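Input: structures, listed below.
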Structure P
């Protein structure tokens, strides 16, 4: 029997319109008393919930991290008197066939009472606000990429293959040509002559990509709609960049953390702000760099059975931080004379390109943790730490090489002796 560690706690089953709360009170060595109530998700109902929890002298409250529904409840209950625990829904699943709102609330309270819930990381308000800004910026960037793809598809439908010739259809030359295509009287040669700088070397190919096109007024309207939306998105992204800079610069902790993260090769201002928004500036929530990498989902999962280690896929983790780190790893793998590039080139023959990028992102996660936990900018490790696992791997590797070399030398000597006779 698992002993109870809390005497007064509550479990909340979160919904869009209402919440079901189970309060569990009683001595740790006795059977607790239960009381279940339902409250509205309106602010008035949540205030009533807070008063009821204080009346029952609850010290801890747990709820699942269900979408964004938990945030209004957290805003009301986070008053300094209650400790709000956010649980991963994958770790607190109840039995199949017994799922009801009261049962879910009762199960959460039971797990919390016995200390069987691992709390999820909830950053402070300043970090949460920065997280909202960086995540919105990422969504707008994705929307802009979708609009560019729509324009590319319309051009292909109109038998215009600029994407096969130009490296960037939305560069200076490509935008000039798109603007000229809105004029039905423009000839392929006139449009191709709008190429600038290095694209002028491709004028013959551009003309061939434009000859015989089937651009109609319908296609022009579609492209015009996409370009107007794309211009609007670019303005919104630029405005968000200014807001992110103002938010970080006005908070000393976020500003110093962003500057420290930027010292790691391959991480620039935008990615540094996104990483700080996800992990927070205080690394005290993560015992080690490996724990941070596991929370992000940038390290292999454990998959061992009967003493055999099987292939472990990376965990889901935090997709926003994981995506930002992999993008930074792509850039860091091409940075000249950098530790990240040397590491990427060392593991690429064995892991191939994509998995090597994830491994490089894992290395960068450890560097980010080191800079934030020590408060010192990134420094290249002059002498890597030789752990017991690395030592065994080196011994195994060189023993294998010596065995094969010895076998080759014996065979060579034998063939040389036969040739002399």
Structure Q
């Protein structure tokens, strides 16, 4: 992903454009039957953004592409909005969002409103290219507070969350039963995982043969490991966005992760010879995984013979954690159609709009009343993922998340193979990340 830093962005805009801007200031197709019914009812409802007449006008909405179900859902929202307001909605589909969107910002040709990925919000939010949004006007008190906070900086709340996905624990019922376990035997606390997984791996080896089935998968990625690493108040970045990976607390938390790997009870999908957790789990090569709700549709469609259950993520050091991944809508500061952009966002993030979008796209609504309207509790998988939202840590790491995560991923394997200790690995990752950040600045 191409990354433009704030200084480069403002330089590329030119002094006048930058001053004007500053002064003006990806799922699954599965869902429950109840949610599908709710979406159908919502499709016939009014847009929820009032009946303002926008006849003869065009609103541009910047998005990235999705699967067929996501495309159908966004088009239904588009059709409903156009019918309600007598206008045209032009969907600008970016194929390389960050590169192309940044080019549009530099050229002052960005859409009237647009998607912003939560992990990229600290960067885009620092550029002065989005208008602050009034919390009451956009009903932000109805949204999960941690998701609103993910799109809030010193300027205020700049985006309204449009959806969210969370991590949960998936387990293969048949593999566990073959080893004498049920899903209830999986510990609720990471402190008890080592003993359980060690025993489970031994029994899997006994029943299916050595190294045929892994007890559990894991990922060498900060988007999955952050909630453990930051436990105890350990920040992985400083106020300037530089990596701070070498504190005693972070090193100790990293060693906790490496202990599972060293014991042979955590394997990456690549260790098993497969591409991602969903494939490893779906092909029956792993008994337990931690994965997002986007895997639900994959399991139902591509691996329908897998008998699985879902439970909450385990507690770590007495705190319930998960990770969440959210996307929001922002309004372009230089838009000439802010009234239309505002109406669009109010509609698509309303209960009716969320029901249409989330049912089609296979993601969770970012507001509790929409979850109730979709009856997510009637589906045990959606219910667990929905319950994880409140305790989830949104995936963000300042302006330089991609740089820091890449450095982390580069050195992680050296800790796994014993070439580096946890402290050495994190020091090397920090040094690489901060050197790259300095060079980019």
Structure R
């Protein structure tokens, strides 16, 4: 059987001599044209078939060039290759660079971040760019932070403490706050040789609070922990909890000057912190309702709480029942407490935080309810177990909350107006008792 040859409608030749490539156009039975290029290479006739004349011409031209230069077979670019090339050139043009420059940059960057993708590297860089943050020196941030504390109405003691601590830090660690490292903060704190662990941790808290302020102001990265937060804390040695006995507390109250006595009584029988008492006013004591209201802006924890007003505390504070204004008018509280301890002949002198320690210890013993006591004291039960609770007997707790002023007592150095009012009130009470006895 004679094989019927496909009909060729035309032949196109590209190149000359041994590099000549012919393109045959063949009409297929299905009505479509096919284009076959043919050339001789290595003593053999080679062919390739395409559905498009343009692509056949392009490959034929590339084959001719390849044969002229002696390149290996397979180096020809297809139509898809050219389309991809144009696409990549268009992408590079958007950034004003050539495709070759873009590839060079890609290879250089990929080599520098070996092990991770470029997209991950770029995302990490973008998330950690410091040039997008507002530049502020540590001293500037410290001034702004202290000013914000004043505007919030926090206590003068806290503002003064923060001012001193942060000035010390900003003098030692100057420069842009965004460039301060964890090592810088650690080096500053460990370099404070004269300070103990408690003082260093207190100073560190002020620095952490300032860095948090800086983050809110846009001076630090909003989604990263600050260098201060990541700095090391110092282990505080376990200290023995010190309290006053009922006998010592009575001696303290009787020896206390009228200007400091309310602090001693409120601290011992209501457990309110000295700094909180310094912010209270006499109007905060609700005599008839039997409690003391500590507003959120006056409390250390910024949370409003209500503290019971026991009967013996009412008795000690009775001379001031009609008074208004701040409870404390004395500035040197520590000195006054130290003098009172000396007058009361307290062994070892004044005991730091002993009033609050005593209240919590005796209150827990009397009620048996740590959760209730923690609410009254403005602390967590965990904190009470760890730092405050001292084991005392129920007899001692009963004696503690039974301490009352002796008959005819009045606070030493009481203001004349209050002393006169207190004398008249005591006289009325005495006459009322006499009338009751006569009636009987």
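Read the figures in this text as sums done on the coordinates, not as results from a lab. Nothing here was measured: the structure is a model prediction, and the numbers come from that model. Cβ atoms are built from the backbone, for glycine too; each structure is taken alone.
Taking 11.8, 36 as the value of Rg and Dmax of the Cα atoms in Å, for residues 237-292 alone derived from one of the structures shown (P, Q, R), identify that structure. Show your work: numbers first, answer last.
On the way: P: 11.8, 36; Q: 15.3, 44; R: 13.2, 44.
Working through the options, I get structure P.
So semi-axes √(5λ) of the Cα gyration tensor in Å, computed for just one structure, reads 38, 29, 17; which one of P, Q, R is that?
Label of the source structure: Q.
A value of 4.1 was derived for distance in nm of label points 7 Å out along Cα→Cβ at positions 189 and 285; which structure in P, Q, R was it taken from? Before the final figure, lay out the partial values.
Numbers: P: 6.4; Q: 3.4; R: 4.1.
Checking each candidate, the match is R.
Going by distance in nm of label points 7 Å out along Cα→Cβ at positions 61 and 349, which of structures P, Q, R comes out largest?
Numbers: P: 5.9; Q: 1.3; R: 10.0.
For this comparison of distance in nm of label points 7 Å out along Cα→Cβ at positions 61 and 349, the top structure is R.
Could you figure out which one of P, Q, R the value 4.7 for distance in nm of label points 7 Å out along Cα→Cβ at positions 141 and 405 was computed from? Mind dumping the intermediate values first?
Details: P: 4.7; Q: 3.4; R: 5.2.
Computed on structure P.
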